[in-house]
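I've put the structures underneath this note.
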Structure I
């Protein structure tokens, strides 16, 4: 994964390794690097910022004549990315609050419902009790899909009939969790395009009714810059608290994580790396950086 970002950094290392680290010599190399970042789905403002920060770190650096500059470039890039990427631990966020209400939002096709099941498995494995809420009363088969996951995981689903008020479903799920002293409520909402005002208003209503402790945007890493624009629009309606990126195992470009974390300025809590319940890994900036740097060619 992240093959294109690895290549972009590798090309930069190769190019600047043959140059004196002066502003005039490094300018063209960093311009090419910035273009490569854009091709990797890193948003323009983020690509510009990364390139400028990298230039400032490299300018004036002392390297022995004919020495290997690649460790310097990689170290500088690692530090810059470390400043751009943020993470959070779900268990730490939950603390001891009961029930802890988590609302999942996003567009159609990101794997949101499957991701909710993965998060449920993650919490169950750590001794937490929970209930699932099917506040997607719009999509045909949504209730059946969530019920299938719930049956496999051994948890209860709160649902109403199709076409019912999704805010009422979410409210009932929270009430059920309170009466049964459960640790968490995971609310599945209907996937919707960020441009559909009617559905976005419905999302806002759910948010107002249940006042979730954590609102999680589930984004498709393969969507690239589209995932960033989606997150920004959703954030205007209901303030996003955290992000989960799906399909990271199939992401050759790798720019979505960098763009969303840098621009929306919300922590990424998980990465989806497969279809099984265990294919959800806590987000670690160092893991992403190591994957980008792992195959960067050296001179």
Structure II
């Protein structure tokens, strides 16, 4: 049985808690949050259950060191504000605990390097929760690119649109010194997936501040772009989408359904796995710890590269 601790019990901490509790062979034994815990998760920009959290039989702490000292943990999920990721991840790794840390990995490449070094020294897994790599429609796209079924990718455009975040405690997301702003909080999702599909780019060019458009150049003529916006009206809500053009097909995801438009034949909606990327990443990581899977889907070095790419999109 994998003994799990959750550090940070806001919206994302609640998502981690519920998904760990749904994993066979895992037991959430402790949670830690600096503020009094009411059992209700705060809301984020992805639709997820906001039901009361089930904390029955779970030890509650307000200090990470105390939790690590009193609980024999195998793994922690860290769902704290970004500026705390480095210090708390290293603290847990040095205590001999595997770490699943929310994205982005950290605020700087140097902080990422320190986390990677700590994981290596401890001999423990450090995974950054880039949930899009596990989102069913995006998983299907990754397989389509790797298989070459539709030929090479000619162009791809990824989009993530919403209003400026106003739902975090003390508005830490609105403080770039704590969140990294739109680049590290929002844009990094698509930049990470682009890296996952195509590797490290040659150059990155961006325009905009609250609405950022980025061209990711691989020096081969492909048009790879990504857009992130905190400028949408609140009534718009949230939408993530993509369009990928292959030699013999186009794949379009409008945020609700993935559709394939082949050069020959009728459009169709492929079957994808049930659930979402949060469920997928935690099931995957639990399997990695249990030894039931060995493939590393998100190495910390790639999470570091995604931070570097995101930082390049910050315009003066």
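Every number here is computed from the coordinates shown, using simple stated rules; none is lab data. Everything numeric in this text was worked out from a predicted model, so none of it was measured. Cβ atoms are built from the backbone, for glycine too; each structure is taken alone.
Supply the structure label, taken from I, II, corresponding to Rg/Rh (Cα atoms, Kirkwood Rh), for residues 77-132 alone with the calculated value 1.07.
On the way: I: 1.07; II: 0.92.
Clearly, the read-out refers to I.
A follow-up question, please. Please state which of the structures I, II yields -0.31, -0.58, -0.67, -1.15 when log10 I(q)/I(0) by the Debye sum over Cα atoms at q = 0.07, 0.10, 0.11, 0.16 Å⁻¹ is computed from it.
On the way: I: -0.31, -0.58, -0.67, -1.15; II: -0.27, -0.56, -0.68, -1.43.
Source structure for this number: I.
Here is a follow-up. Looking at structures I, II, which one was distance in nm of label points 7 Å out along Cα→Cβ at positions 197 and 213 calculated from, given that it came out as 1.8? It would help to have the intermediate numbers written out before the result.
Working: I: 3.6; II: 1.8.
Matching structure: II.
Let me ask you something else. Assuming 28 is relative contact order in percent (Cα under 8 Å, 6 or more apart) as calculated from a single structure, say which of I, II it is.
Details: I: 28; II: 19.
Of the options listed, only I reproduces it.
Shifting gears a bit: Who wins on distance in nm of label points 7 Å out along Cα→Cβ at positions 237 and 277 among I, II, i.e. which is largest? Before the final figure, lay out each step's value.
Values: I: 3.1; II: 1.8.
Largest calculated value belongs to I.
helix-only ellipticity at 222 nm (-39500 (n - 2.57) for each DSSP H run of 4 or more, over all residues; to 500) was computed and gave -9000; which structure, I, II, did it come from? The partial results should precede the final answer.
Numbers: I: -15500; II: -9000.
Traced to structure II.
Distance in nm of label points 7 Å out along Cα→Cβ at positions 85 and 165 was computed and gave 4.3; which structure, I, II, did it come from? If you can, show how the numbers build up before the last one.
On the way: I: 4.3; II: 1.1.
Derived from I, not from the others.
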